[in-house]
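Next up, some structures in structure tokens.
What follows draws every value from the coordinates through simple rules; no lab data is involved. If you're wondering where the values come from, they're calculated on a predicted model, not measured in any experiment. Cβ atoms are built from the backbone, for glycine too; each structure is taken alone.
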Structure 1
Amino acid sequence: MSVDQLSATLTKEQAYALVDAVMERDDLALTASAHEIEETGEWVFEATCDSPPNIDAFNELASQVLGGAVDFSVEEIDMEINWVAKSLEGLAPVIAGGFYVYGSHETGPIPEGLTPMKIDAAQAFGTGHHETTTGCLEAIEMLLAKTTPKAVIDIGTGTGVLAIAVAKRLGGKILATDIDPIAVTTTIENAEENGVGENIDSIEATGLDHPEIAAWAPYDLIVANILAGPLTELAPGMGGIAQSGGTAILSGILNTQADGVIAAYELAGFRLVDHLKRKDWTTLVLEKR
């Protein structure tokens, strides 16, 4: 399969807005992301697409979302190289809450008093470096200091980092789901690597549509680090699978999108408990009434 990377230099707000718009469709890209170039301070939108990408469709979407044309460039990707891992392999360890997230390239000692998790860069989201992941880990840390959830689900698990964090603290069984089969495989591998393989059941599921999700319900802890749009769509279903008094930790939400997500979950029977802001990103902690 031939794959191309389409990119454009934009403002930060434009790049994130275009990522959200692309990810709400299933016909344009395999993945989309936004990142800052540290050397220049510029922001770049990137999309990985089947070759050749539909430039006209991207231009039409950019016009709708950003109000003007965008100068996209296209580069062929060598599929023999895991570009995700290559770009992330030099990342330093992350301390978030009481967790220490590091890659196998890290040879330094693990700090005392922290829960270590070895998560290598992979073709799935969640190495601990993004503000959405650190926000979730901090929220998990605060929650587990007060309560001990018995039924836990991680929706959109990515690399499994959040499910692994809960498993290393609580033990027990945790259901980790993702729409991407690569993420499911990655989660299983990372769970085994971190000694919690028996604690995590990882399955491929679209949203909440899977009989195993229903079978495990109700949940007293729901974790979902995805995007604001899908989170809003899932709100009624989240209300249906959450136990009364249970907690939902939600992220993948820009600060500007938080009010809309909060409103959707209040309609689904939740109340806002905490609102963590890390740079441009929000993590919400909600309780099912």
Structure 2
Amino acid sequence: MAIKVAQLDKKDIERLSCVSFIDINIIRRKLEGESVIFVAFDESEACGIIALEPVGVSHRLSYLFVDDKKRRRGIGRSLFDAVGIYDPKVYLEEGESLLPDIDAFLDACGYVLLHKKELYIFDRNEDTVAYCADFMRMHGDALMGMMRRHGFAASAMGMARPGLIETLEEKIGEGFDEEMNPFNIKNLDDDWSYIVHKDDEPAAFVACSSSKGELTVEMLAADRDHRGGGPAMMALVTLFGNILENDDIKRVATAVTGEDSDVVRLLDDKFYELITEKKIIKVFTLAE
């Protein structure tokens, strides 16, 4: 059996309407929501399907079916081979089971568990807006004033000077101990990502992505010389201050972790009561 895998295009969706194991209405909605879908074919007959839902700069495995009559013939592995070419890093929500033992299946396909992280979600409503406004009034304004007096400034990455961005890129993995470089990740929103700097030297940054009124904080970090200080908090306060002024942002998700204990404590202590939803996500990547 020679399995071929192809990415599904909207114009080809009707050819799947008679496939018994595929819910065509779900597939149609996923395509409208910009999911990436791969279909496995045995000759001209569909025998498996997988969907990747874009969430921020990542992709969530959201749909996986293989024809019951053709299981254990390498169809699932062929689908994940196509997924790995498209994006070597994917995630699952903990407790979600696309297969009876999805973790073991991913391991067999060459994926390793990179890490687990908690995703905190804040819905925009009157209470959260009022809380953030009070926080800015009581803490944010004083922090921003103090940081500016010490020569720090916050700039949107889309408006930052090229030399400043280049310097930050060079420091990733050196002064900043982070696992990924946000400037090489597609879908990063430069208008909602901020860099805090002093004397043309980057001190901290917050990297975000956005989609349809939802904002995801992908990374928050300070360099080694500024941990335990205010630059990372300045980046976060700048972000939340601008969220308050933009009604188009209806939801904010953050999975911020890191070595800067002040930043983690700020999120835990100051924004905990705003959390409307919490998810545990498992991030997998192809082994080298």
Structure 3
Amino acid sequence: MFGYIKPYKPEMKMKEFDTYKAVYCGLCKQLGKVYGPFARLTLSYDFTFLSMVSLSLSDKCGGFRMEKCVANPLKKKPCMVPCGDLTLSASAAMIMFYYKLKDNIQDSGIGGRIKAYLLLPFAAAARKRAKKLHPELEEIVGTCMQEQYEVEHSDSDSIDRAAEPTAKALSQIFERLSEHHAQRRVLSRLGYLVGRYVYLIDALDDLADDIKTGSYNILYRKAQKDGTEQLSEIRTYAQGVLNLTVGQIAAAYELLDLKRYKTILDNLIYLGLHQSLKAVLEKGTSKPNAADQTEIETNGKEITV
């Protein structure tokens, strides 16, 4: 997951954004506690979303407490206490990070490969620990990456087939967020669609760079097969596919039996997903409007994402 599922701050109440930040910071601390300080560099808004969904379905919530941050030890801020919901997200993050590095070694340029090789020992150790905590996640992600490799090295130009491995992986991960059969079916569908969204918006985001480097990009491959290589036409097509996927995500989301954080999740689903797509479409063509940016205070700084 790559950081595309984030809140739209202008439409959030202050208490809602503070709660979201507390979960974000709690996940950061969980990563550092279980996998070491460098694991915090893998912190993602997408895994914060996974944590928010998990927490919203739980019968109990561990609560929050004021804690200091290692980057700003003089200032305390609300932080979610360690819990199983955060542990699952942290483990999934580390396993996916490891396989992402392996993928970069195969497909990136020389600079990307060197960076991936340098990070790989740390990622391998973290993945080993995550595998012990959640062996089912290792199986899910490992199978997904193998299927993704096979798709990308085939001559297929099917967008559905290209997005399928990521969609299936998140479907199975989301399904584990509840023990209730009906909710598990809804979560499976929601995870599948979220995985599809993340894969396709990442392909759209990387489109121009992938064309320059000759890297695999399903949107460009399909366009070539369809007889067009105009970036504007490819982006318009991708926008339609992604908007349709967002609508399906919203339909699945409405079937969840949420116990808390509904207004925060509403913001992420109904506003955040569209805003991320808008930002990707505008990337490189115009400067983003200040109102369209989201700021999260973390490690003592304001980070614009």
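With Cα extents along the principal axes in Å, for residues 74-209 alone coming out at 49, 41, 25, pick the structure among 1, 2, 3 it was computed from. List each step's numbers first, then the result.
Working: 1: 49, 41, 25; 2: 62, 40, 21; 3: 44, 43, 30.
It was calculated from structure 1.
Supply the structure label, taken from 1, 2, 3, corresponding to distance in nm of label points 7 Å out along Cα→Cβ at positions 34 and 234 with the calculated value 2.1. It traces back to 1.
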